[in-house]
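Please treat every number below as a calculation from the coordinates, not as lab data. No experiment lies behind these values; they were computed from the predicted model shown. Cβ atoms are built from the backbone, for glycine too; each structure is taken alone.
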Structure I
Amino acid sequence: MGVQERRDREKNRRRDDIIRVTRGMILERGVDGFALQDVANALDLSKGTLYLSFSGKDELLRAILIDAGTEFLEYLAARAASSDSGLDAILRMGRGYFEFYNNQEDAFVLFGLMDHFAPEFPFVLPVTEDGLPSVFVGLVRGCLDRGVADGSLDPTLDPEGMTLNIVFMATSLVDKVSKIPRNIRAGMDVGAVIGHAFGLLARAVANPAIPRNLIDRSFEPGARVDLTPYWRNEQ
């Protein structure tokens, strides 16, 4: 192995170590519970050496956010894509939220870093088509447009306005959870709170012909509730 190759491998290893330790600190203490000096101390590095890999805390957090956010949104998009209607897509995304939290808690919490970089989101919607905020907005808007068109959602629904409401609620949930230290979070039934929030959302947007108690049941563990006959007037 040549000298330059050895140096590159050492640089990549140090970068991976910095990300690993920082992820752990976010998960244990919350996103606001540590400083770069804490990361450097944990790795027995000088702060100057840490800056050789990242220009500052924001660049480090952004690298973590991109990895976690991409994983999270790909999961939600796959759930929505396999749905039978716009309402089913909303329900699957809602269930996907608490399933992802239960199965991929670390990535869920780390997705909350988006608020660190775009605290104005979603009140100021992104104007570019790339980046995690735009992907999320497009995913939600697509589900709503589909539901209004196929009749599974309330035909009087304003997809543009409701997109803002859904994205605000969904990102606020993640942001709040991301700021809670793990030892406190462990004693909370976060999944139940997420399920209840999305149940209320589904009640608000579903076709009025669908019994609301059946929508609530859709968020119960293992539930298989067919709502199609109600919005197609087949019941």
Structure II
Amino acid sequence: MSQPAFTTVFAIYPNLTQLDFTGPHQVLCRLPGAATIVASRDGGEIEAEGGLVIGRTRKLADIERCDLICVPGGMNATETALDETFVNEVRRLALGAKYITSVCTGSLILGAAGLLQGKRAACHWAWRSLLTEFGAIPDEARVVRDGNIFTGGGVTAGIDFAFTMMTEIAGEGYAKALTLGLEYAPAPPYGCGRPELADHDTLSRVAGNMDKVMAKRVAEAQEAGARLRR
């Protein structure tokens, strides 16, 4: 008798950061016997940040179960954390899954779903402190594991997260072979991809951009956290 497929669900939403999703998808769809599902609240097309359209998504409510659920991040993550339909479907699938995962600010959505209370979790550095609104413990690591919960840091950390999951599920040998097959050998032209590595001017420029949306995102996270505590 053949083994049932290992089912991964990516739960996506409008204006997500597409690399949070497409990077891990490229890796995790190579899991042996994989069934990879891309789903959204209403199904159909989802327009990601930058105008990339992701088509033929399934409706989350129509998915009975999964082995792994992954929630990517995006500039709308805290707004999406207030979408009770989306959050409830994430919670339902996560509670039946073997692995509960996220990339970047997707961890804030896991938090809003009540899945991170007392758990260590990663997030994009600019928004990591918002995890405390959901009773989570912010962790600066690029990939964080706490029990069956795996969270990746900001954007490109999603690829490291995906290879961590590949090792967990399929073993080190398979993960190393896929690393070579995908020629995953990062060599960034600028070594300033984390705040502690960036020069003052670069950090100030990025922090200034984040400040423009900080108040809105903090307010949304606080509201989502308050709903969780009711």
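Of structures I, II, which gives 7, 29, 29, 19, 10, 5, 1, 0 when P(r) over Cα pairs in 10 Å bins from 0, in percent is computed from the coordinates? Label of the originating structure: I. Any idea which of I, II comes out highest on FRET efficiency 1/(1 + (r/R0)^6) of positions 11 and 195 (r between Cβ atoms, R0 = 35 Å, to 0.05)? Across I, II, FRET efficiency 1/(1 + (r/R0)^6) of positions 11 and 195 (r between Cβ atoms, R0 = 35 Å, to 0.05) peaks for II.
If helix-only ellipticity at 222 nm (-39500 (n - 2.57) for each DSSP H run of 4 or more, over all residues; to 500) is calculated from each of I, II, which structure is the one that comes out at -21500? Going label by label, the one that fits is I.
Identify the structure, out of I, II, from whose coordinates relative contact order in percent (Cα under 8 Å, 6 or more apart) was calculated to give 18. Don't jump to the answer; show the numbers that get you there.
Values: I: 22; II: 18.
The value was obtained from structure II.
Here mean count of other Cβ atoms within 10 Å over residues 19-26 has been calculated and equals 22.9, so which of I, II was it run on?
Answer for the origin of the read-out: II.
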